[in-house]
Each structure stands twice: as C-alpha cells, then as structure tokens.
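Below you'll find a set of structures to go through.
Nothing in this text is a laboratory measurement; each read-out follows from the coordinates by a stated rule. Computed from a predicted model, the values in this text were never measured in an experiment. Cβ atoms are built from the backbone, for glycine too; each structure is taken alone.
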Structure I
Amino acid sequence: MTAARRSDSSTPCLRVSPSGVHGLGAFATRPLPAHAFLGLYEGRRYTAEQVAGRKWDGQLTYLFKLSNEEIIDAGKGGNATRHLNHSCDPNCEAVEEYDAAGRLELRFQTLVPVEAGDELFIDYGLTADDGSAPSDYPCHCGAANCRGTLLDVEPRTEPQPGMLA
C-alpha cells in the first residue's frame, strides 16, 4: 500500500470504544442500512510463510487471511475496522473484492440495518493451523445461537476470508 491513505479507506461510520463483549469494539456513529460500506481492512500484507516465520508470543493479533492466502496485519497500519468483534450472530460481514489495480481488498459492510451506537460484529470464521481445540478459543458473544467458539466449525470446500488465531 502506498504511504498516503486512499480516500475510500476512512471509517467515518465507526467509532472505537470499550466493548461489553471483548476489549475495544467498533460502534456505528449513525443509523446505517443493510449493505452499508464500513471501511476496508487495512494493514501490512504478508505471505503465509512470512507469518509462520514470525514469533507472536501470544500477543494480540489482527491477522486476516484472504482467500488468495495473503494475510493482512491490521496491527501494522490498520484502521478502526480491526476492532470489529466476533459474534455468532453477526450484523456485518467481510467481503472480498478486487480494486481497480487488480489487488484483492477486504471490505466490511452491514448485513442488516443498525442503529447509531450499536456495536458492529462479524463472524470471525477463525482458523487455527496448530490443531487447537474449539475450547481453546471460547466465544463470549452471548448470541442465542452461540456456538461457544471463535473457530469456524463449518467445513469449507473453497478458501474463505477469515481471522487467524
């Protein structure tokens, strides 16, 4: 990414505040309709090999793996979208699209209408390559349909974007 931020990457619909679910969360600054654009997931990009070669030592990470196997680390140059917390009943989603230059982007948008002040959630679809048990990644979303884990327990046939443990 170039040093200058693109104008469409700002996040005016989001404010970051303490979350009742986990740490900091992203909250709507105004009422938003379904499919409203929230922002791009920004940060330093890595290959899977580069991520595997780093020592994370249990630190908080903001890693999002794209379907092309590229990984975005929003801890390095990210924006407010990195604070979207997980819910098993999300009100937002991550959508991959190619920009005009042919680069894969990750966009966040609402799934349903949300009110100003609502916390915004995605389903992390978390993957753990180390064979971790679902109980190693407990979910505290409180949704009626909570599966009890941040891990994606649905078998996938195609690569999907998702957070990395």
Structure II
Amino acid sequence: MADLTDKASIRAKIAPCLWFDDQAEEAAKFYTTIFENSKIVNISRYGEAGQEVHGQPPGTVMAVSFELNGQAFAALNGGPQFKFNEAISFQVKCETQAEVDYHWEKLSEGGDKTAQQCGWLKDKYGVSWQIIPKVLFEMLDDADTGKSQRAMTAMLQMKKIDIKELERAYAG
C-alpha cells in the first residue's frame, strides 16, 4: 500500500480515516473546497496485487490523503460494508454567525435534512458534522446555571445554531 501522507501530514500522529463505498476522491475534493488551508495530498490506486481480496479493477482509487484546515484525513474506498453514523462527528468551531451559516450551507448541501438538530447535520456522504459557535461553549460552561440552562434550552430547539437567539435566551 502506498504511503498516504506527506511530510506535513506525517506530524499528525492521529488522523481520521473515513470509509467510503467508492466516493473517497469525490468527498475529499468536496471537503477541500469548503475549508481554508485544505488540499489533496495523495491519491493511491488499486493495483493487480490483491485483486482476489479487494475485487477492484487496477487503477481504481483506493485511498485519498487530504488535509482540512491543516488537519490530516484519509479516505478509503473500501466498499459498501460499512456506513457512517452519528457515533462519530466532526466539530467545526465557528467565531461568527456568518461562519456558522457558511459551513452549514456547504456541508448540508445534498445531505439528510431530517438529521439536522442542535447544530448537527449529516452531509451528502452520510458524515455527521457539528457546526458550533465558540460562544455556545462559553455559555454552557457559565457558573450561573440559570444562564447556561437557558442557553441549553434554546440550543435544543434549533437545527442550525443562531447566535443572536442563543444570546437572547442566555441573557434571560
């Protein structure tokens, strides 16, 4: 198997590997268009060796190494045996409502609209994301339980997080 990292990515001791049926390259290209400081690092292809095990024609994309905002990822075309579920998700911590709106719009495009709640969404590949404004963490960690509980109650009523509505609830 080809090395799936470059020198910058090799510094990351832990990198998520996403198992796709056959959309690894498409998904990596999609994600790298959304996040700044992102790139495809390497694409490995299946060869003739091991074809009796993997069953893929030689030249088919096997794995893609990519970075999202400098974070190393791998995507594997492993077949239809495994599907994504909400047990694993990626948090996108946002500074502003504009950033929340941007990531929500881009990542939810073509995704499951019924899987949107409390800042969570499922993209068109079935990967779960949490689009969370950093201020939400601050509100929920507030020692004033009245404020933090009001923020929590407001957040639980939302699909995409609305910072102004959170602030209103938090303030009482």
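Listing for the model above:
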{"quantity": "For relative contact order in percent (Cα under 8 Å, 6 or more apart) computed as 26, the structure of I, II it came from", "calculated": "I"}
{"quantity": "Structure (I, II) behind the derived value 4.0 of distance in nm of label points 7 Å out along Cα→Cβ at positions 124 and 148", "calculated": "II"}
{"quantity": "helix-only ellipticity at 222 nm (-39500 (n - 2.57) for each DSSP H run of 4 or more, over all residues; to 500) derived as -9500 - corresponding label from I, II", "calculated": "II"}
{"quantity": "Parent structure of the calculated result 4, 12, 15, 18, 16, 12, 10, 6, 4, 2, 0, given that P(r) over Cα pairs in 5 Å bins from 0, in percent, for residues 44-107 alone is the read-out and I, II the choices", "calculated": "II"}
{"quantity": "Structure with the greatest value (metric distance in nm of label points 7 Å out along Cα→Cβ at positions 20 and 84, set I, II)", "calculated": "I"}
{"quantity": "Source structure (of I, II) for distance in nm of label points 7 Å out along Cα→Cβ at positions 52 and 140, computed value 5.1", "calculated": "II"}
{"quantity": "Structures I, II, by distance in nm of label points 7 Å out along Cα→Cβ at positions 68 and 92: label with the highest value", "calculated": "I"}
{"quantity": "For 22, 21, 15 (semi-axes √(5λ) of the Cα gyration tensor in Å, calculated) the corresponding structure among I, II", "calculated": "I"}
